[in-house]
Structure 1
Amino acid sequence: MNSRLSARTALLLTIAPLLWAGNAIVGRLVHELVPPLTLNFLRWFLALLLLLPLGGPVFRADSPLWPYWRRYALLGLLGVGLYNALQYLALQSSTPINVTLVAAGMPVWMMATGWLFFGANVSRRQVLGAVLSIAGVLVVLARGEWAHLLELRLVAGDLFMILATIAWSLYSWLLTRTPEPATLRAHWAAFLVAQVGFGVVWSGAFAAGEWAIGAPVIRWNGTLLAALAFVAVGPAIIAFRCWGEGVQKAGPAIAAFFSNLTPLFAALMSSAFLGEAPHIYHGAAFLLVVAGIIVSSRR
């Protein structure tokens, strides 16, 4: 494997999709309890409150953040304000299977974004890795029978997921550009707080628009409170921390293949919640995704 993809980096890039799989399931479970843009705002507002004791000084007047505030405002827009808001919107009108299918194009979007906007080269190995990885996801979506793919129907939510995937691709590539001083990235909490702080402003504005143009309702109960606690800590703080470090070490093109572990983990979690045992095709799909990671990361 490429020396950039150490065992630790691979672990970091695996933890993130594991937690994001849980985020997709929870987002679907509470989609009738809270509006999607409001859910995104509440999630990141809670995450910011938890992070401030660790990285709050990054907002001081003499912080090295302010000369680069536009960059962090853009990172906050793409990674916090848009990606999960669009995913939660997608889950309102689209099925989890369709959302997963659309998100499976992440390696392709990541390569295209890097080539178009960041001057990245696309190798044959990366293309082959993308084909293997997407094939693994399709095996899960087809539940081992390809005829099931013909039953899928695209709806408005699938378009939201395409936009979310593009936003995440741009976000991941921007993480690798480091014009700011190293001191700003030296402390992971400060680096994440800088993004989340701006992201909360964006997500708050989107949530305000949601309430201004409609009549949404929040149904507070124990399920919603538990869901908010989980999405604020796991998929937000821990996953973003792992993904950010992993992308900087492995590069966004290679990291994109790990994102396709998300639907595999989601399938296993769904099986656990439904009391169904994993099937042989889950193992076959896992091997295909891992093969895509290995092929794409070799020199």
Structure 2
Amino acid sequence: MFVNCICCILMLVFSLVSVAFLTLLERKILGYVQLRKGPNKVGVLGLFQPFSDAIKLFTKEFYFPLKSNFYPYWLSPLLILMLSITVWLSFPYYYLILSWKYSIMFMFSVLSMGVYGVMICGWSSSSCYSTLGSIRVIAQSISYEVSFFLLILCLMYLIGSASLAEFIYFQYNVWFIMVVSPVFLMLFVSFLAELNRTPFDFSEGESELVSGFNVEYGGSGFAFIFLGEYLSILFAGLVLTLAFMGGSCYSLLFYIKLVAVGGVIIVVRGTLPRYRYDKLMNLCWKGYLGLALNLIIFCISILY
């Protein structure tokens, strides 16, 4: 039990440190995409820039809008961060408590609660911009969770299990991305919609929503929301790598592939414009839902 707790704490600490370097990678890639230099002043080649940003955010004065609901307003960023940290406990690591046969179901349970933090953020701020942003997130996340679950169900039928660790054993000879590449593409897009990333960043549409649901947050509150969002991006990369690109969690190649998936998510942000909201909903309900149901039948036929 003691070893389990130590492993949990170490993994969560290292995942939070990896968020810092993911933000540095994002700023560097976006810099080169836009033909400019990224952060390059703080430390060697800007290596300590994320840490200076963290110090700046956590030392800023904490303020709150006069008409906001103080306790929900202050606790909702913590809720977003805690849910993003909790979902990492389903990581298929040898010593972890939750590397069990229902880890995919645990992952879904936690991910489906992520919308509550954003909803409370938008409602408790008592701002029309933040409320509108949170309403968009709720509609978007709930819509894509349906097709997202069905696509994961396809993979569960392929491996005949609800454990993330099983994906390692089924991809020794061939990666699932070769067998069910449409599922990979649809799941990748669904993750972008779930994480509110470009081109589906309707919750934070700066051009028309003035930053969306987090418009009233600054300092530590904004830092918690930011950490939660980027932890979820890393976890999405982990699930996609584990489910489609094979490899053991104990090999360096696995983490190189994880960084590559994260890099693709960042490049998408630098290259694609924002999608139209009605097209987003059409894509989910008229496109992905029907395709996902047909793919489930296809995967069941492979299984039997």
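Any read-out appearing in this document is the output of simple, stated calculations on the displayed coordinates, not a laboratory observation. These figures come from a predicted structure and were not determined experimentally. Cβ atoms are built from the backbone, for glycine too; each structure is taken alone.
A value of 21, 30, 29, 14, 6, 1 was computed for P(r) over Cα pairs in 10 Å bins from 0, in percent, for residues 134-181 alone; which of 1, 2 is the source structure?
The read-out was computed on structure 1.
Assuming 70 is percent of Cα pairs over 12 Å apart, for residues 190-229 alone as calculated from a single structure, say which of 1, 2 it is.
Structure 1 accounts for this read-out.
Between structures 1, 2, where is distance in nm of label points 7 Å out along Cα→Cβ at positions 86 and 102 highest?
2
Given that mean count of other Cβ atoms within 10 Å over residues 38-45, derived from a single structure, equals 25.2, which label among 1, 2 identifies that structure?
1
Given 24.1 as the derived value for mean count of other Cβ atoms within 10 Å over residues 118-125, which of the supplied structures 1, 2 does it correspond to?
Values: 1: 12.5; 2: 24.1.
This figure was derived from 2.
Assign the value 1.0, calculated as distance in nm of label points 7 Å out along Cα→Cβ at positions 70 and 198, to the correct structure from 1, 2.
Going through each structure in turn, the value belongs to 1.
Quick check on the output: 25 is relative contact order in percent (Cα under 8 Å, 6 or more apart), derived from one of 1, 2. Which one produced it?
Checking each candidate, the match is 2.
Identify the structure, out of 1, 2, from whose coordinates distance in nm of label points 7 Å out along Cα→Cβ at positions 150 and 270 was calculated to give 3.5. Walk me through the numbers on the way to the answer.
Values: 1: 2.1; 2: 3.5.
It was calculated from structure 2.
Taking 14.2 as the value of mean count of other Cβ atoms within 10 Å over residues 222-229 derived from one of the structures shown (1, 2), identify that structure.
Comparing all candidates, it corresponds to 1.
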